[in-house]
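The data blocks that follow each hold one structure.
Here, each number is a calculation from the coordinates, and none is a lab measurement. Since we're looking at a predicted model, the values are computed, not measured. Cβ atoms are built from the backbone, for glycine too; each structure is taken alone.
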Structure P
Amino acid sequence: MIRTAWFYLVLVWSSVIHAGGVLIAALLGVKRRPGVGAGGIYDWGASDWARDLIAAAGTPVEVEGLERIPRDQPVVYASNHSSMFDIWALAATLPGSVRFVAKQELLRVPLVGRAMVAAGHVAIDRANRARAFAAYERAAQVIRSGISAVVFPEGTRSRTGELLPFKNAPFGLAIAAQVPLVPVYVHNTFEILPKGGFRLRPRPIRLRVGEPIPTAGLTADDRQQLADRTRAAILALRARVDSGAASR
């Protein structure tokens, strides 16, 4: 219980520091710097914040496959999603400039929501189809500027830890931007803190990166095929993690 209390204390303190820093930068007119790995305070606001939370929770991230990620262009990462720790593990680990395509509800979080918008993260209004498509177009513009994006094709956190059906819209984003789609599997986050949970159950997070899937030449009609291929890749990554865990 001490670990849980410490984590939430750091969550509040670190959120204020990092979100505050991003908002001050935005008020001062600091520009987002396009280009792969351009860095800057808007990257720091997410990555350093996430590292604080990972350290406070006692959940180190063990990564395999980073060498598979193209470094000369932005990509779209597609990840499973069963816990807020998925977001923090990805933000703390993925290289270069990365923005999340997240649900609209996160914008209601005090300070953090405004900082997300200022940094260029994109919120999706799932209840409004027209606004959702407009948000994906904004995300495509972010990618075209040289910044990678993270999408959660399930659309929400799984309440069981099992992979939910995929929605097609995130794959339309990768096709519209004509950039590789990189499948990612994040393991153990459901056990650490499931949706609706409060108490932490710390353990290492295992993050596995799959082979990039090219989208050059694909059209909107290929979204389902791309979704199926990505889902199969994520399930294969999960099977490898499960097999490795069972052998220890």
Structure Q
Amino acid sequence: MLTFVSEKYAQLLKHNQLDSFEKVWNRKVDWFEEPNERRGGWSGVGRIVLQQDDGTEIGAYLKRQDNHCRTSWLHPIKGVPTFQREFEMMHYLEKRGVSAPEVILFGRSPDGDFKTTLLTKELAGFKPLEDLTNELFANGRPPLAEQKAIVSAVALLAQKLHAANVQHRSFYPKHLFVNRDDLTMLKVAVIDLEKSRINYIAVMRSLIDLAVLNRHAKCWSRSRRMSFYLQYLGIDKLTPFAKWLCRRIVKRSNRVKRK
């Protein structure tokens, strides 16, 4: 039994013999890296290929974990699997129009333990912002129009994420995926949502997430950073509050960097 199966992909899962928790759990997969182990549990992710009826293929990422949990207000003792929290956050963001990986299935072990699986569709055509930036700046600075388009698209994604009251808590460029096939309509999606949480204090969402991005967006010039903040805040010029927020973000970035 699987806890959630996307109706869109139900036949695809059956065709690939992934229509039960046991089949998904036992599916052979090559890990990207050795599974993360902590507190008696483990968690890992690998890529698989799903064959469609017409012979074409779909790439997907299979996450599996056992006894890898985080506590919450509702589950202060045993906690809940981190992939369950990620699955719930993906559905929350989907309803609010924030781009994230599409969930194909989510499963909890029918035995009542903490074995958990999460299968998401690959973001085909997307690249991590970190890799894309390194690629574009490898031979000098890319065209200004392209820089502006990428910065603007990332700012809009951050704006929508925070407007949904979500604090990512790991807002690194490697967790922001960009599709630049059309510079007039760039697409950006956010991944690795297992640490994300609802935070109703707007300034904290902005301060914590954007300090991380500011610290790691190494190739962004000062003017690109400023255009990011203007786009994110939806203003044409800095207001007293915007100046205060920018100073706080930079201060926090520098403080964390020195540690």
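Some notes on this structure:
- For Cα extents along the principal axes in Å computed as 56, 47, 32, the structure of P, Q it came from: Q
- Computed 14.3, 41 for Rg and Dmax of the Cα atoms in Å, for residues 31-142 alone - originating structure among P, Q: P
- Given 1.7 for distance in nm of label points 7 Å out along Cα→Cβ at positions 71 and 207, calculated: source structure among P, Q: P
- For 13.8 (mean count of other Cβ atoms within 10 Å over residues 63-70, calculated) the corresponding structure among P, Q: P
- Computing helix-only ellipticity at 222 nm (-39500 (n - 2.57) for each DSSP H run of 4 or more, over all residues; to 500) across structures P, Q gives -15000 for structure P.
- Given 25 for relative contact order in percent (Cα under 8 Å, 6 or more apart), calculated: source structure among P, Q: P
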